[in-house]
Structure I
Amino acid sequence: MKKWMKMTATMMAAAMALTACGGNDAADDSADAGETYTVGIIQQLEHPALDAATKGFEDKLTELLGDKVKFDYQNAQGEQTNCTTIATKFVSNDVDLIMANATTALQAAAAATGDIPIVGTSVTDYKTAGVVDSNEKPGRNVTGVSDLAPVDQQIQLLMKLVPDTKKVGIVYCSAEPNSAYQAKLAEAELDKEGIAWAEFTAADSNEVQSVVTKAVGECDALYIPTDNTIANNTEIVKNVAVPAGIPVVTGEEGMCSGCGLATLSISYYDLGVKAAEMAYEILTNGADPAQMAIGYVTDGITEKYNADIAEALNITIPEDMVAIEN
């Protein structure tokens, strides 16, 4: 009997030990399930297009991760020094990932860290921005989504709406390399069509009015690519171009809403969604940004127009185009 009781006690002790081990495993699983990710967001400035990209990113990543993700959103208010300060803060706080919205924000983040994964959005050409080795294989801790719309089709749209155009003024900020990249694409398309063009560049917001005034005095129409400086000053462009009777085709919908006749624009909300999907792969599946090719949004590209400006310029818009909701 004593021997049996001793064996029973030993078996019970072993069972308790196994139960304890099982309990620890369950606790570990629970800890894993409760893991959270902190994502720092640098948005270069307040603008409808950039706002939409941030919203798309937050909505999609929240959908994918639920309460396992929290965001530290910071807006740099268009100041490069603010971008640098915010990026440095994110590195100091050791966030799990940085989402950089627009070119200057992305450049600041890339300069601040070579270790924390960075996903960009609202950036036209990552190679031109100097943050990757190539768009196909970034080779660094940076990847993201391009906001490059089909510039050749934007020029074709301008020609469809203003067929008598003899010379196009291409207006952008010289401090923004992605705008210069798009300008070259536009110039190539205009050369192909045998239409004269001229560049008119502003160094900063203070020069926008004088540059646009010069452009409308020399050209029949203006083309403005996606450009954060001009996007922040569309009211100035409108107040110069519309009284002069000069139509403007812009690179994206937010700018068109402010000063343009028409645009062929991608959805910036969809840009944010695609960036979130890339961030999810990095955070949860260990994807390497260095090996993730820059993404593009190819769906939902729509010809849109500004009804108020079309009326002011007395330009008839084809029925298949979509009016921008202001």
Structure II
Amino acid sequence: MAMTNFIEETTYLGAPAIRAGNQHMEFILVPEWGSNVISIVHKETDMHLLREPESEKQFHDNPILYGTPILFPPNRICDGTFDYKGQTYHFEINEKDKHNHIHGFLYKEKWEVTTSKIAGNQVILETEIDISQHPHIYKQFPRHAVIRMSYILEETTLRQHAVITNKGEEAFPWGLGYHTSFIFPEDSSAFSLTADQKWELDERFLPTGQVEDIADKEQLHAGISLKNKALDDVFLSSDSSGRENQAVIYHQNPSVKVVYRGDEHIKHWVVYNADGTQGFVSVEPYTWVTNAPNLKLPPSLTGLRELKPGEQATVKTEISVII
């Protein structure tokens, strides 16, 4: 088969974008919208995998609910504040009704494109952001952290590799996740997740510290309907069970499986679908649980991790389409 890999500059709802693909799949990356992979299309079925905005305004009104927003750190920080090794961090309160910080500060920023290439049967795009070059972020997170994203498309799999590097003189805690919103027709689709437990949450959607068994976990593993089933739940990944650490969306028309896998750094999955009638499900792989720095629990459970000066960590996730 002739090589059909391509990379081209384009625009997406008025924003500079990069469209890339092969004979099976194509995706659109919008660097200045937080390095958001805003669209993934499976060509054979013409299926759009991700929830996309209809206008620039719609995106900017709620950017967290479209495409694949990068969360650094993910989810909520109680009162926007935590202490770590003598440093007090103050994040802006952007969830006013619950007085939390939510979802970090990278998903609205412009990222720099550093690599755009075709290597064999892989299409590779890379973007990067240096927190020290963004004063309003650095004020909240005064550490020289550089985050690089690699997007690698091969066959029907799009891999996302995040590399977090500490270029400063002080250690810092880190957590990363994605707020990936998939199209999900509730009448005809099912959802599964490899999780056996979930976090008990309080009225501010913060973990109480208690972990609960999932009552219908066998059904969750096999695939459940989400119709009229409102979820905003934080699940523990069951990566020690020998099963793949993954979520799966089963579509009937056409008959397609969308598989979202996380590596060993992905300790938690948040699943959010509003009221279960909106035609989407946000599947959110996280390295740390909501409010992790404030939980008096072992880091092995919460996912709280540290980068010392000069160290880097790589988090790998991937989205695959299986017919």
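Looking at mean count of other Cβ atoms within 10 Å over residues 106-113 for structures I, II, the greatest value goes to I.
A value of -15000 was derived for helix-only ellipticity at 222 nm (-39500 (n - 2.57) for each DSSP H run of 4 or more, over all residues; to 500); which structure in I, II was it taken from? Answer by label: I. One of I, II was used to compute distance in nm of label points 7 Å out along Cα→Cβ at positions 250 and 298, and the result was 2.8. Which label is that? Derived from I, not from the others.
By the measure mean projected area of the Cα convex hull in nm², tell me the structure among I, II with the highest figure. Numbers along the way, then the final one.
Values: I: 21.2; II: 16.3.
Looking at the calculated values, the largest one is I.
Identify the structure, out of I, II, from whose coordinates distance in nm of label points 7 Å out along Cα→Cβ at positions 98 and 138 was calculated to give 3.1. So the calculation was done on II.
Coordinate-derived values only; no laboratory data. Computed from a predicted model, the values in this text were never measured in an experiment. Cβ atoms are built from the backbone, for glycine too; each structure is taken alone.
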